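The structures come next, written out as structure tokens.
What follows is calculated from the coordinates using simple rules that are stated; it is not laboratory data. Quick caveat, the model's predicted, so the values are computed rather than measured. Cβ atoms are built from the backbone, for glycine too; each structure is taken alone.
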Structure P
Amino acid sequence: MVSLESKREELIIMKFGGSCLQDALSFAQTKEIIIKYLEKFNLIVVSSAMIGITDKLIEFYKRSCNEGSECEYIIEDIYNIHKRLINQIIESKREEYEKSLTYLRKNIEELRQLGRVIQLIRPSMDIQDLIISYGEKLSTFVLTEYLSSNGIKSRFISSNEIIITDDNFGNAFPILDDTENLVNEKLIPIMISDPNLTLCITGFYGVTKKDKKITTLGRGGSDLTAAILAYSLRNAFNCKVIYWKDVKGLMDADPEISEKTSLLKQISYVEAKELAFFGTKVLHPLCLDVCEKGNIPSEIRSFSDPTSNEFTTFTKEIVRNGKVIKAITSIYKLSMVTIESNMMVPLSGTASKLFSLLGDNNVNIVFISQSSSENNITFGIDFKDSKKASFLLRDSEFFGKKWFRIKINNDISLVAIIGAGVLHTPGIAGKVFTRLGENNINVLAIAQGSSELNFTAIIERDNCKKAINVLYNAFINQEY
């Protein structure tokens, strides 16, 4: 039995992704990491669904909506994957083995019932979120019983008991004040009464305040769950979040694009959010934002090499180490829309009408660039929204009139240099233009926010990889 001598003020919230929970070896590695930290800290574990299970649940929802004959095969597949795992990691003679199988059978039957319900009622996002949440329920319960079977006293908690969100199903936003109250009310008494207990909490979903319907938190939702818990418990404990990943941390460029990269060992939350927005998928910007609000340190560490000194630490303070530029990043596939008209100057509210039209139809704007003449507005959107945006603009009474010219370029990329103080450091923009020009890379548009954290250039997609390497050599390989 792992034992703690007394309750400690230090609390680690660990998040384990699906790759950490896929077979006997990964579960054993997860256990060893937990044991090591339990020697010094209070611990909360947040887990994702097993790899591929969320995709299977989404497919099950879609097939059920269309009365697909494959639904039962999908459910059986989900059942068999978890049953095989339970057989691998928990001895059949232990009570945790039977508890895991019983929970699995119960939840699989609930999924079957939900599939039948979908065929009888109108499909909806709230039903989809409910179905998808079963992935985290199953993996986290199995992890809880696995830890218990190995002498680590553990307790399963479903996150719909403690995390309150809005009703934006599929990409819900946490209501932090209500969640903090609920987390403190439910979790702190448990932790105080039994400091030897490891809480295993499902990631990725919460519940609406009014109707108590399950909501999912979108991409990176389990990471966000860990951040929410740390934020909620920050006044009761000295909290830190550790995200166990397949990578050792944030890199200063995409290793799949850049010829040279290095690990960012320490970076501020504001800079990391810029990296996340401009293409880095390691952590979601909202996850970083929640930790920044709570002034909570967090780390990305390598799951395969947990004792390594090579990892990324996030802090609220900006680290000024002499380098203005911390990273070069990109969004490879974008569309650029340009609206031109000599009538834009006398027509008031053009930008307002434009952004309202796109926002009301869930078209995300990535960057905005406007000439000083006010005769055109150029903006970038996700490539997948190109056709939708084209239809909305050409079909609208305001923009569809003959004096507006609408051009859409679907073959562009965005490259961005990221770092605190970009705006007020002389020569940054000039160096970008010079280096790109010397390498025959044409800049189609530029955008720079008032945050002082990024400078972006819009280029032809064929030049994206070349531009990343040119700018990396200009700003990171060489001291600025």
Structure Q
Amino acid sequence: MNVTTPLRRYASRRLLVGLGVLAAAASAPAFAHAPSAPSIQTGPLTLTFGGFAELATVYRNRNQSADIGSDFNTGIPFANNPNSSISEFRESARQSRFSLLAQGAKFDGIRAEAYMETDFLSAGVTSNSRESNSYTLRMRVFYARFTTDYGLDVLAGQNWSLATLYKDGLYPRHEDVPMGIDASYIVGFNWARTPQIRIVEHFNKKFSLGMSLESPQTVTGNGINAVGAPAGSFPPSGVVYQNPGDAGGLMNPTTTYTTDIAPDLIVKAAFDPGWGHYEIYGLSRWFRSSIDRQSNTATGGGIGAGVILPLIARRLSFQASGLIGKGIGRYGSAQLPDVTMTPAGALAPISEYEVLLGLTYTPNPFWTLYGYAGREQESAKYYTVGTATYGYGAPQFNNSGCEALSGTCVGNTRSVSELSGGFWWKFYQGKIGNMQFGLQGEYLQRDAFRGIGGAPSANMFVALASFRYYPYQR
């Protein structure tokens, strides 16, 4: 069968609908839901396939040497960096994704399932974009889940953090992930994908309560600085807070891993009273360094909340989420540092807040428009001993060369802000799946703490386009 003619016919029809010209669209039900992805039965299991193939393009007016995921912090270069005066353009298929859901039959009121998602947003030591464009397959999500008729929901494996905003309840695969193309999402979005053990009780459709123990890592970034200290004296000798990965232990030797002592603990309550979705949660974290072979542990954490309000049912929704505390940088897309270091070598959590606002408008089943505004901001934390200053964001740090090419610029980031908007257009939906085209624009502002020479700032504009084919979703 030649699908060219039907494909052309469907694409033309969807274009007319999207432009509001096709009269039949006026009588179509608002926000019609697409049928679920196809499933097959194999023995006692039901397998459901998902995912999409994508070709995306990205343009940045400041070079980051980054793929489809932007660096929202130090990757926004100040004027002393030559990359601030040259742009970059890339095409990428690496966000193409495959998912598989395997579900067993219910037995004694218990149902079990396993779910996985993969894409190619990972780079091995031989990965390159010169000829073969060979990038490695990575694990986004892979977990086992057990649910009961009494509302108990247990998950073990790698999944989105419980800190992530959910669309309803606290159900896996119901995370409210920003709709944009950028694989780093939006500044102010609270998230992580981590190994975890999670226990949730869905008391009814209106109230859920959950707890998650999640694999820890500490973001140090450029948060450990000193000025006026004797050369080689900071960090102090005998202090260990991170190490390169051990290849023999199956860790990446080209990056570092912090010496954490316990999992991050998140407790969250979600409410769905009938209009809107509401969440509140608490986060506890622990940070550890070894000082002269003695373990030193600092505590951090915060309080987060989120809300989704359907301003116009199934058409216009508003969302707001945020997290405030100390040592919470890991949970924001800008990846500001969790900690700095005292003169003695102890890790000291940095106070921060993260906030995200969003609007989503769906005028018909084929168009979705969205806009977001986000901000992540830290407080200075530093120590002065004699003529030396240690820490993060100190006014004694040298920013005098931030505007001069290759000049000296400590430039500790104080805040990162973003305005972002775009659309998705489903221009074909039929028997062979659906096809979508999207555009997104981002404006990013990075501001540093004031130091000697001033408080430098930098901005960046990002334009992204995406074509996606969803063969499993009609």
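Things to note:
- Taking relative contact order in percent (Cα under 8 Å, 6 or more apart) as the criterion, the top-ranked structure out of P, Q is Q, with the highest value.
- Label whose coordinates, when helix-only ellipticity at 222 nm (-39500 (n - 2.57) for each DSSP H run of 4 or more, over all residues; to 500) is calculated, return -12500 (choices P, Q): P
- Which entry (P, Q) yields the derived value 3.1 for distance in nm of label points 7 Å out along Cα→Cβ at positions 72 and 296: Q
- Which of P, Q yields 18.0 [mean count of other Cβ atoms within 10 Å over residues 48-55, calculated]: Q
- Each of P, Q could give mean count of other Cβ atoms within 10 Å over residues 40-47, but the derived value 10.6 comes from Q.
- Of structures P, Q, the largest value of Kirkwood radius over Cα pairs in Å, for residues 104-327 alone belongs to Q.
- Structure (P, Q) behind the derived value 0.50 of FRET efficiency 1/(1 + (r/R0)^6) of positions 288 and 464 (r between Cβ atoms, R0 = 25 Å, to 0.05): P
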